[in-house]
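Readers should treat all values here as calculations from the given coordinates under stated rules, not as data from a laboratory. Keep in mind that what you see is a predicted model, and the values were worked out from it rather than measured. Cβ atoms are built from the backbone, for glycine too; each structure is taken alone.
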Structure I
Amino acid sequence: MLGCPPSPYREVEVDLSEANSDGPATRHAEAASTLRFSVAAMQSPRDTYAAYSKLFSRVGLLLGAHVEFVQRRTYREVNDLLLDGTLDAALLCTGGYFELEGRAPVRVEPIAVPVVDGKTTYHSFIIVPADSPATGIEDLRGKRFAFTDELSFSGRAYAVHLLRRTNEAPARFFGDTIFTHSHDRSVEAVASGIVDGAAVDNLIYESIATRHPEVGAKIRVIHRSPPFGMLPLIASPTLPETMRARLRRAILTLDRDAEAAAALRIVGIERFVVPEPGLFESARVVMEDAL
């Protein structure tokens, strides 16, 4: 199932509005006000929908808007929808943010970033099967390696950066590479022995290892990157400034709403904050080196 084209899962668009509500969400839907959200495929589509649907639904209710959740297979496809206005906002991988920034006709600025375990940073992990003798990425020469997505920072760019520091490139260093299109699938590929190593988001790996210790027992982390800026929430360049401002206010105050705070806990986020200046600059240097 992993790494085998074509993708085994569908592109999905789901209406998250409450059909029987007589409140502001219904009135706004009738006025044709719709917000479309997405999350870059860091997890498989089913898990992504299950995790984020309640959160986006609550955002819509707070804004009095009809809400749709849109999923696509790759980060680039999500960016395409942001650029043409099909999507209003998306939680992007850091690498996806940089790619969008390079293509957008206007300045792209994050609306907010999530806080997880008190931090607005995360790491890239290089993982291998528990019985692998490898102690670093240099020991994976000639092996089969899993990347997440061509635009993924933690799932590709950082690993490529490590190789570039020794004048190596994935095509000649690894025996074979695959793209799994989600971090949880990369973790599964390592645990099941489909690949000899993978680059993954530490937050998703740690979540899986905690929820499924039998999976965590089959994997070792052989490299932990420095901290990098957390995945940003980005608004479409076409989203009107008035709606952008309303969305920003709603996102930044979600933790003060009881139901929204509960939805945040489901996805492991404490709250959203305005990113500090320079939060993404170290990742930008790595991403440019990996291109």
Structure II
Amino acid sequence: MGSRQRKRTLKSRYGHKTQRIPKRQQVKKVKKSQVPLKLKEYFVQNPHAKWEDDFRNSCQEGYKEIVEQLKVDQGGICCYCELNFSDSSNARDDFRVEHFHPKSDSSDDKNWDLDWQNLFGCCHGGSDRYVLGQTRFIEENKHRHSDVLKGSLIWDDEILSPLEIPAYPAIFKVMSSSGEMRVIEENCPPELKQKALNSLDEKKLNLNTPKLKEWRKAVIEKLREDVDSFVSTGVEISDAVNTIVNAQLSKDSHGNYPSFFSTVRSYFENDSELYLRSVGYDG
């Protein structure tokens, strides 16, 4: 593609005054690190221990190690909705440890409580009034999201695990006009298609709850404004896009991604993919 054609394409795609078209989004893949040392040691000595009654009480340093490692692995964002766990304030983090497969399940010999591959970092889905200065609380239970409705239900075969989401290509898109997330069925592996659809469902993870749609739209609008701001100062649009992509898709000095990482990624489409591949992104 020639430089002039590329400029026209970029202006059409990102220009603030252009028609709003659907943008692709992929719920972010989570890539797990090795089992934290204290958890590994504790499990060897206590293979049948429970999460709440045993591990958290008797191995508090191990619990802290898990919390920190989950935040590192996930770049500081929720494994389901991609909201950040903390901000620049001193407010309590919107974070808790999620067991993808319910820890209450004792139907087999597997200890789901302490299985590292079963542990993730998750926000409260709008259910906690006091996290992050009360900015996340959602009054009506039906509008809460992420794992709020899951509880102790076994949904392993019904929703996507953060570990099985492909890094490429995107299997979701977000409609810029509404913030609604939809499945890109042609990109979705057949065995994951129904799980992807279920994950969005209001009776599952409810990832199209009004607040999440509102916040996604705000992210897209801010990206448009940022591009316009650069261009208005004389910066070439391609340079503006590259600058924003590099900043928004990189971890900050604390190792955190911005909220809705995948919304940013999908908005800038090929420019995002080129950057992420150049840095070896894999979740």
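Before moving on, here are some points about what is shown:
- Entry that produces 4.3 once distance in nm of label points 7 Å out along Cα→Cβ at positions 156 and 244 is calculated, selected from I, II: II
- Looking at mean count of other Cβ atoms within 10 Å over residues 52-59 over structures I, II, structure I comes out largest.
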